[in-house]
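Each structure below appears as structure tokens.
Nothing in this text is a laboratory measurement; each read-out follows from the coordinates by a stated rule. Everything numeric here is computed off the predicted structure, so don't read it as measured data. Cβ atoms are built from the backbone, for glycine too; each structure is taken alone.
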Structure P
Amino acid sequence: MSEDLYASVNGERLTVVRLTVGNIGPWIADVDFEGAPSLAGRVTLKIDKLELVGTIVATQSGAHGLQRRARIIAGAGAWADPVEAKQYHNDAGVKAQLVASDAARAVGETLGSFVPVAERIGRDYARQTGPASRALEGVIGGAAWWVDYAGLTQVGPRPSAPLEAKAYRVLAYDPRDQIVTLDVTDPGAVKIGSVISEGLEGPRVVRSLELRLTADELRVLAWVGGTELAHGPLTSVIRAIVQRTTDTVLHGHYRYRVVRMAGDRVELQAIRKIVGLPDLLPLSFMPGIPGAHAELAPGAEVLVAFVEGDRAQPVVLAFAGKDTAGFVPVSLTLGGAAGSPAARQGDMVEVTLPPAAFAGTVNALPATGVITFSAPKALGVITGGSTKVRVSS
């Protein structure tokens, strides 16, 4: 390796460096040492003037003969480590940064800037046992996240900037894989978000890169495909395969908002367009209680499920709770008695008085008979009712 391209880990000289930097997640460096130094834990990788702080992965590092090889992962290298299940609740909305900070702290990572899609994620959040990265991704709403060269985890839009023409030279470009091979003198010149214009038909943005440093050369392989949220060429392919195997069925419940009633069915609008589901109309109910049906208020929230995961069988499965907008429906039918109104305690009602049998005295004379009323209807107020069943006034 040329003295001009000196690379080391904590001062221990390297012969080979292969640094992979993705658009999402931590960077990874595979390094070969000149000798077999005993290094572990947090280290600083230097490639010329470029410095990167990461952690040696003990299970993927070791020495053979007189040479040591190691894998270094950005920061604490711990976003793949598991965190325990934890529940969060806040009536004002759980803060995304609180959940993310807890996950980071649990595995020893450190957050830098934090710009999720939404500051709060709802009144409740259930963190599942599993990788800390899943807890992070679960609350940032699809925003990009990565571990920078200083070892800090950043969340939010990745900056983009033109790459100076003098900083690189295009050696090759494969339009099938959308990979540009670059000759550079400064290992830190090309970054995620760098815009390459010279040597290509049009400007392309670097979404992931691989820096290869040997005794003979320094090369950067830059992937210029995908969007600002793309993971990288290999990861994107794997994710696409996994998604393709699971996208034939729709699991879970999806939030919708009532637009209007259409007879006994309802027309709905999807609340989160990012989920990728369309508005639904008209849709039938499948409530959790037999003999019940409601005329829902416009704007009320409902949950829609797909029976057996079948996209052809959407049904309204659940309705707004007492503390949610649209809890009180326009009307509620119980027991299938459509058209038969119900009365509540305190309601004014009209009753029909039936003929009444009479036995007694009239003017001190014994008498029996039937009393009929010239106006058989009367008004009254219901004064009693069930202590277990209540209805809104």
Structure Q
Amino acid sequence: MATRHTEKHRTLAIALPDAAWRRSFRRRLRNWYQRAARDLPWRRNRDPYRIWISEIMLQQTQVATVEAYFNRFIAAYPDVTALAEADEDAVLRLWEGLGYYRRARQMHKAARLIVEQHGGQFPREVTAVHDLPGVGRYTAGAILSIAYDDPQPILEANSQRLLCRLLAYRDEPSRAEGQRLLWTAAEAILPRRGAGEVNQAIMELGSQICTPRAPQCDVCPLKLLCGARAHGLQEEIPRAKKKRPVEEVRQAAIVIYRRGRVLLLRRGDDERWAGMWDFPRFDLHRRQPAAIRREIIAQVGERVGMMIDPNEHLTTITHSVTRFRIKLECHAARYVKPNGSPATPPEMKWLRPSQLDTLPLSVTGRKLSRLVIERC
């Protein structure tokens, strides 16, 4: 595999593996996978519904975390019709803690489209699968190859890292030229039959052996085919994408009490945790206690349309969301009276503390709800 490298450390051209290399790759990879594949619940049959659910859950989430969620989800919604008929709050409540909640909402919408447009049968055409909400090229390829043995390529974090090292691709794989090369390679290495097994084996090898740090090259079945290993570049490839700096954010969450009940709002489609329920929450700019109190009163009046009397600081929760490190200051307040109506009134509910477990909340919302329940 010849490479041409520039002074700027960018690979402009890489020769794709030839037929002999591809045959050796598939043979070595399959032999390893048949011995080393983990027994995961979504691998026990080729039901496209189960494969779809697992692939959505596995996006940006570790396998160890997903297993328990997958088993609970399948027990509650064993097929696409059951999911389509479910209430969105129930779906989100079951998803709670898995993060990236937009995935669950899109999956719920996709289930309804499958029932309405495909008679409850998961589609087999790549364009139809790709058109489902929340399904991109990788997810469509994974479902179709694993369920139907359709030779569709895949490219996700593990397979991308593995291919970069095999090809000794030294540039950032997220660049347009890198994506074109890697997708082309992912397609070229697939056999006409057994594509699903090869795709799963690629992901498994990337996850278990060709890891981001300290890859286990000595036990890798592809070590003799690996360009990065041949050049001693395993730790340098793939080239890391520059990280955006962490941004510090202060927010307030307000528990508003009224006649033994507390107020919850549904998060809007343009907000973080869209579709989830939450206590009134907003960015906080003031620092002094008196100024914070005035800001809380003003923000709740503007956003929720009511006058409140903040009377206690409950706790402070520090957490991270993507590149934001958030300091969430949680306050209790007493409802006083209506204060006009905001331009777009949020969907809201007054609930007894004992009812808070019935609605889907973010991780910090759930922590605050448990505090409220304990205090009551």
Structure R
Amino acid sequence: MVTKYDVFEYVYRKGGPVKPQEVSRAFRHIAYHSAYAMLQQLKTQGLLVKNAYGFQANMNPKNDRLFRLIGFCLKNDLNYNELLDKNLAAFISGAFQKKRVTVKDAGLDSRTFSKYVEILTKDGLALRVSRKPLVVAIPYNSFLRDVVAHFGQNALVAKARSDEYLDEIDKELRKFRRLRSANEARYRRVVDETELHFIHHSLSLEGNPITLPDTRKLLKEHIVPSAYSTESVQEVQNYQKAIAQMSKDAEDFRPITRESILRYHQLAMAHRPAIAGKIRSVPVMIRWNPDFSVAEASEIEPQLASLLEAYNQFIANKKQPLKSILAFSSRFHNEFQHIHPFEDGNSRTTRLITFHLLRTQNIPLLDIPLGLLEEYVFSTKGAAKRDDKKLEQVFQQIILYNLKAINEKLS
């Protein structure tokens, strides 16, 4: 069913005046009179204007934001017709002011509450902490903030506090081990699909423009999208190869070494052969975060050797408690990113080796969900000051989301 948001996006994207018959042809499912009625409705709501040549987007900051919200949904394969809802926005606004929300906190009937939780959790915009009772946490991010603002709601955020999910993770880990042992083939299919999302999420953080639907077509159907540069396409394909190598190494419990790190980088950055798999000899910096310190070129090798020595000492202890695993993973991630051994591709490599570390500790980290990408970035290379504890807290949410998503698919 064609909605007002579908038509608004079409007219806004076209730029010039659009007539009803053009909308009718574009969507095929709607007759001329229905297209005209919808355009008139959008005009009444202030989203379009009408002139002698047809209908055009009403250019103002609110409508610009709406177009960006729809564009974000299209890039990430989200259903904007579900998400752009004033009642859902009010629910999100209230949830922002709490760390965990129950049906009682939300002030909704249980059916509506469950519906909103499902809409948000299926796309990684919320974390279902438990089912009975149903408890959800909604991470703050700019997309949901703008959804809330679009409908005139407040986007106030609860004061940050230490909030551990260790008990929930431990419970889901026990369930995961049982479910995986009963259906390894299905788990492999889950890994393939979830890693595809990770490729898209990880590279979108680095500025790759390819959408999730096009990423899926490229990697699953081998259909090369024509709208993107050759380098953007190769970047996606190369990262898939690097992830495949990392996944195989982790499954075989092969430890992380200097050489394996260089190999992952070489695979991931093969579209830039001059730097792929090579320790840098020049200074680098995070352009948009001057507070982020990185090692001098002369410091890379000794600092990397020191980090790998700490890693080897850590994995030598075969029975680490969950809290220790998460604490070391956060330290390991941040330390490698601050060493920044390569001219480019450091963050995507950091994520690969951190995923490797956690998987060899039998923690199936397959993706960073969409709703936690910003919290993750601002706990790592977006942070003004290094804070391993903050990253550890974000990792707990990421891991719990992964476990719950995997277990639901295996159940």
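In this comparison of P, Q, R, the computed figure -19000 for helix-only ellipticity at 222 nm (-39500 (n - 2.57) for each DSSP H run of 4 or more, over all residues; to 500) is attributed to R. Figure out for me which of the structures P, Q, R the number 2.0 belongs to, where distance in nm of label points 7 Å out along Cα→Cβ at positions 36 and 212 was derived from the coordinates. The read-out was computed on structure Q. Where does the value -0.62, -1.06, -1.34 come from, among P, Q, R, when log10 I(q)/I(0) by the Debye sum over Cα atoms at q = 0.09, 0.12, 0.14 Å⁻¹ is the thing being computed? Traced to structure R.
When P(r) over Cα pairs in 10 Å bins from 0, in percent, for residues 100-187 alone is computed across structures P, Q, R, the figure 16, 40, 29, 13, 2 traces back to Q. Looking at structures P, Q, R, which one was Rg and Dmax of the Cα atoms in Å, for residues 116-283 alone calculated from, given that it came out as 21.5, 76? That value comes from structure P.
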